[in-house]
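Asker: Multiple structures follow.
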Structure P
Amino acid sequence: MLNIGVIGLGKIALKAYLPVYAQMQSEAQFYLMSRDLQKVTRVANQFHMVAAGTDLDALDSLNLDAVMIHAATTAHYDLVKHFLARNVNVFVDKPLAENMDQVTELYLLAAQHQKLLTVGFNRRFAPAIKNLIALPDKNLIQVTKNRVAHPQAPKEAIFDLLIHPLDTALALAGFPTDPTARYALHADKDGNVEQASVTIMANGIRGEAAINLVAGTNLEEATVATPNGLFRVADLATSHTYQGTSETVIAAPDWQPMLETRGFAPMIKAFLEAVTNSGENPVLPETSRLTHQLLSDMVAELQG
C-alpha cells in the first residue's frame, strides 16, 4: 500500500481531491497536513484518514511514496523542492510556479532524483476533452473560459485562469514544438483583466485560448474544427458534433461521477499508478513547461 502525504485542505482540495482519495483507501494510506489543527482534525475524521500534523516535520517522519500539494501557489516552489530533495514523488496543483526559472529548476531536480513531478492539468484527462484530442486533421482550436463579473489582477488572471484554456488548447494541438504565439489583454480602468488571449500557430493549426471575465455567464468551451466537422465540448461534460446541417449532442453519462467527468479522478489514478509501477509521468515535463513558458512570456511582454 502506498503512503501518500496531502498538504493543504482548502476549497479545491476538499471539492476535487479528497473525495477521490477517499475512494482509493484500499490502495493508499493518506496522511493529511494543514497549519490549521482544527481543520486537519475535522477533515481527517470526515474522510476517515490520518491527521499527520500541522508542519512538514510530521510528514518528513513518515516513509512517503508521494506527496499531493494543494497549498497556495506561492508555497509550491519551496514545498516541491523540499520533497524532491527527500526523494519523494510530487503531485502539485497548477501552476507549478509563476517564475520560469523556478519551473526549470524543479523539473531538473526531479530528473536528478529520478522522481515524478506531476502538475495537475485535470482537463487533459477529462473524457470529453480526450475525445477531442484524438480527432485527426485539426485546423482550428478555440478554448474559452467565461466568468461572471470577475476581473482580476493581470498575473493572477494569467496564471490562475488563462492557464486552464491555454493548456487545453495546447493539448488539443498536440503540444507543438516552438509554436508562434501572440498575446492580447484588455483591462478595466483599475488595471484588472477583463479579457485575455493567447493565439498560437503551429503545424497548420491555429489555436486560441482565452478568458472573458465579464461574460455574464460561467461557461467553459473547447471547439475543434476539422474538414470533417466541428466538435465542441461545454463545461467538460456536453459534447456537440456539427456535420453538414446536422447536430449531435451527447451528455456525460448520468452514472459517471462529476470528478471523473472533469478529469480529476483519472488524473489522480494515473499519477498513483505511475508511482506504484515507476511508470511514465502522466503529465510530461516538456508539455507542462510549454504551458508555463507561454504564460511567462505573456507576463514579460505585457509588463515590458
Structure Q
Amino acid sequence: MNLLTALDALLEEGSVAGAAQRMHLSAPAMSRTLGRIRRATGDQILVRTGRTMTPTPRATEMRAEVHDLVQRARDVLQAERELDLDSLERIFTIRGHDAVTTAIGPRLMAVVQAHAPGVSVRLLAEASADTNDLRHGRVDLEVGSNEPELPEVRADLLGHDRLVVAMRADHPLVRGAFTAKRFAGASHLIVSRRGRLHDPIDEALAAQGLSRRVLASAPTSTAGLYYVRHTDLVVAVPEHVCRATIEALGLRTRALPIELPPVPLYLAWHERYTNDKAHSWFRSQMHESFDELFGREAA
C-alpha cells in the first residue's frame, strides 16, 4: 500500500522532488522508494528527459488504475462521520472568471459565515493557461465554459448565460433599433485575460459582411464594465453573472444583435472529492448560488 501511494504521487507529480514534497518525505527517501517500485514492477516508471522526467508507456497505462486503487483504499480506511459544520475547519479554493466569482462570492461568504464558522474561502482569478491544479489539490473547484477533458475530473453543468452589450446610460446606442450594423459601427472593448483583440463576435459579424473597431481589451469583466462606464465604448459580457456589476455602475444593456450560442458554465472538481462530505456540502452551496443567479434558467 505504501508503494502504491508513492507510485500515485510520482505519476501525478511527474518528479521525485514533487512527490517527496507531497508525501512529506526527503528527496533521497522518495528516490529510494522509486527504486523499490522499479524492482517490484520491472519497469523504470519515470525516465529522465533533459531536466524533466517522463513516464514510461506502462506507467502511463497504469496511472488511472493506481490512483483508483489508492483512493478506494483511503475510502475504506476512513471512518464514516456525519458532517458537523460547526466544527468543520477547511479552506475551499475556487478558481473562475472574475465575473463568476464576483457574482457568487457574496452569497458563499454569507452562507459560510452563518453556518460554517471554521471554513475559509479562497477565490482565485482564472488561470492564463490550462493547469493541473485540480489534479494536484491546489484548487478544490473550477468554474469555466469548457467541459473538462481529464478522465479523473468530474463536472456538473450549472447553466447557460447569454451575451449582452453593455454601455453607459447616455450612450447613443441605448435608443433606437439596435441592428448588427449599428453595433459594428461602435467602438468596442473586448474582455480577454490574454489581451486578445479578436473574438467570436468578429467572426459572426464577418459572416454578415461587417467588421468592427476594437479599441482596447480589458483583463476582467469588472474592469471592462468600469471602462465603458466612462467612455463611448461598448462591451459584450455574460448577462447573468455580470448583472450585479452592471446595475452597480448604472449601465444599460441590449441584446446582442447577432446569433451566438449561449455560454455554458461547468463546475469541475477532482474525483477524489466526490464522496467527501464537506466538499459535497460546499458543491451544493455553489449549485444553490448559481440557481439564484440564473433563476429558472439554471440547469
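Asker: Once FRET efficiency 1/(1 + (r/R0)^6) of positions 32 and 88 (r between Cβ atoms, R0 = 41 Å, to 0.05) is calculated for all of P, Q, which comes out largest?
Answerer: Top value of FRET efficiency 1/(1 + (r/R0)^6) of positions 32 and 88 (r between Cβ atoms, R0 = 41 Å, to 0.05) goes to structure P.
Asker: In addition: Which of the displayed structures (P, Q) returns the greatest value of relative contact order in percent (Cα under 8 Å, 6 or more apart) on calculation?
Answerer: Comparing P, Q by relative contact order in percent (Cα under 8 Å, 6 or more apart), the maximum is at Q.
Asker: Given that FRET efficiency 1/(1 + (r/R0)^6) of positions 184 and 264 (r between Cβ atoms, R0 = 25 Å, to 0.05), derived from a single structure, equals 0.45, which label among P, Q identifies that structure?
Answerer: Considering all the candidates, the number was obtained from Q.
Asker: Oh, and also: Using the calculated result 11.0 for mean count of other Cβ atoms within 10 Å over residues 48-55, pick out the matching structure from P, Q.
Answerer: Q
Asker: Matching task: 45, 24, 15 is the computed value of semi-axes √(5λ) of the Cα gyration tensor in Å. Pick the structure from P, Q.
Answerer: Q
Asker: Let me ask something else. Can you rank P, Q by FRET efficiency 1/(1 + (r/R0)^6) of positions 104 and 224 (r between Cβ atoms, R0 = 35 Å, to 0.05) and just name the one with the largest value?
Answerer: With respect to FRET efficiency 1/(1 + (r/R0)^6) of positions 104 and 224 (r between Cβ atoms, R0 = 35 Å, to 0.05), the highest-scoring structure among P, Q is Q.
Asker: Further, regarding this structure: Consider the structures P, Q: one of them gives -12500 for helix-only ellipticity at 222 nm (-39500 (n - 2.57) for each DSSP H run of 4 or more, over all residues; to 500) as calculated from the coordinates. Say which.
Answerer: Derived from Q, not from the others.
The numbers here are math on the coordinates, done by the rules we state, and not lab data. Owing to the predicted nature of the structure, the values given are computational and were not obtained by experimental measurement. Cβ atoms are built from the backbone, for glycine too; each structure is taken alone.
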